[in-house]
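Before anything else, here is the set of structures, which you'll find just below.
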Structure P
Amino acid sequence: MTIIVGLTLVTILQAPTAPSSLTPEAIAAFLSNAKIVHAKAVGKGVTSPWRLTLSDGTLTHDAAFQSVDEHKPMERFASGGTELNFIDSWRYNVAAYRLAGLVGLGDMMPVTVERRWRGTLGALSWWVETKMDEEARLKQKIEPPDREAWSRQMYRLRVFTQLVDDTDRNLGNVLITPDWEVRMIDFTRAFRLWARIKEEDLGRCDRRLFERLQSLSMDELARATDPYLTRDEMKAVLARRDLIVAHVKRLVAERGEQQILY
């Protein structure tokens, strides 16, 4: 797993900015087809991401490229824990972006596509103009200008984290834009096969997100995430969805809809 924001704040803010009118579809087309004109290794960790500069002759913008694709019978972590059938894969970045779109959270992730670079397949993500990450915000004790808006974004993030069972979600992977919008990155260790959630992280839920979760079907999920997820991984997503929905319904029954849904 890697933290793409392992750069100085000054460096991050030097990323070229693109016209705000670009649609996600236009960004995806740019990422898929624009010429790669510069490359620089960045970040910390073992997945060795690259910061690529792309240009189509009109627009120039940076993107993050990850090609990690590790599959191990068992992984031992520095903490002393282990994980069987361990996977750390760029494919999950693409799957996470597509799933986020299905449940109405596409604007909380940078557009991500599959692309081959230097003969290697990987995930290519639009480079986010970043004010700081959540780790830096907490360390510097900086309060968001709108606490309620911030809280709502964080609850959306927590629901999505449980939906994809991201085992390595950390504060460095929560980016904050200059206008205080949250962007989630780096899901290479998500989509585990367990049907489990951390109920303590799910105190409230966005109403539209809750509706999208309830209507999400296997056919819809498969169309969006194949071939990046296996059938078993898709089933696990839906199993966790069921647990999330059941938990939110219990909270609504206990405390009332106005206290839980927003």
Structure Q
Amino acid sequence: MKTTSFLLFGALLLTSGALASISYTAKMAHRGAEVPAVFSSLPRRHHRPKQPRHGKRQHPINNTLNWAGAIQEAPTSGLFYTVSASWQVPSISTPVGQTLGTDAYWLYEWVGIDSLCGAILQAGTGAYLNTQSGQVPLVWWEWFPEGPQVVNIPINLGDTFFTNLTATSTTTAIYFIENVTQGCAVTITISGGPTLCQTNAEWVVENPGVLDTPVFTDVIFTNCLATTTTGAQQGIDGTTLIYMDSKDGEVSKGSEINDSQLRVFY
């Protein structure tokens, strides 16, 4: 069940709502002016990393069927508190030899906290592609296993986004998503979320759909940073890199550029 309301306090336009057990408030500004934050539901997807049937794992590479990128699998001290990065929205196209139809190809780009204890704090950009709509980019957030939500931040292919997630407790969080190119940002404050462990931080390109992974232009995550409750800072150094094995035999890979930059390529 989802409910949404808009409240005006002085010059601040506040959106509030609920998704099952989650309650949230949101405020959005576009080039300095307060604007309403509007949310709509996306189809539920399997957002945890799915292992291929052969179960291949060769440290520090982890092969999955739906993720590519990098995971910090343990904080150096304390628990993971924030994760952030910047990237440009990629373009997607049909895999080689396949024909575009009414079923959509999907791709997400996101940062997140946790993945192994049944909950994931995650937000970022994405797109779907089919014959009915063409390529449609979007901005979304999710506290898995609750379903993903689209937020009405303007977005074009090639726009630069910055996303920062803060786990203020195991059941409360603050999402900050900014389209740097267009000067629009939303802050979402959430309570009552599924319990986090705060033991992983990740930077991911994901295929959340049922079709093969679409071809995508390189995603370069920059300013990659995870902080812990003790103030420790971790980037891409020491992560487990993730390779995504598509059903058509293609592989998408995460590759470290340096401690603050990660390249994910098809």
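Where a number appears in this text, it was derived from the coordinates with a stated rule and is not lab data. Predicted model only: the values in this text are computed from it and were never measured. Cβ atoms are built from the backbone, for glycine too; each structure is taken alone.
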Which of P, Q yields 4.7 for distance in nm of label points 7 Å out along Cα→Cβ at positions 131 and 187, as computed?
Q
Computing helix-only ellipticity at 222 nm (-39500 (n - 2.57) for each DSSP H run of 4 or more, over all residues; to 500) for each of P, Q, the value 0 comes from structure Q
Ranked by distance in nm of label points 7 Å out along Cα→Cβ at positions 35 and 219, which of P, Q sits at the highest value?
P
With distance in nm of label points 7 Å out along Cα→Cβ at positions 27 and 115 coming out at 3.3, pick the structure among P, Q it was computed from.
Q
A value of 18 was derived for relative contact order in percent (Cα under 8 Å, 6 or more apart); which structure in P, Q was it taken from?
P
Can you rank P, Q by mean count of other Cβ atoms within 10 Å over residues 107-114 and just name the one with the largest value?
Q
Value 15, 34, 34, 15, 2 of P(r) over Cα pairs in 10 Å bins from 0, in percent, for residues 83-154 alone was derived from the coordinates of, among P, Q, structure P
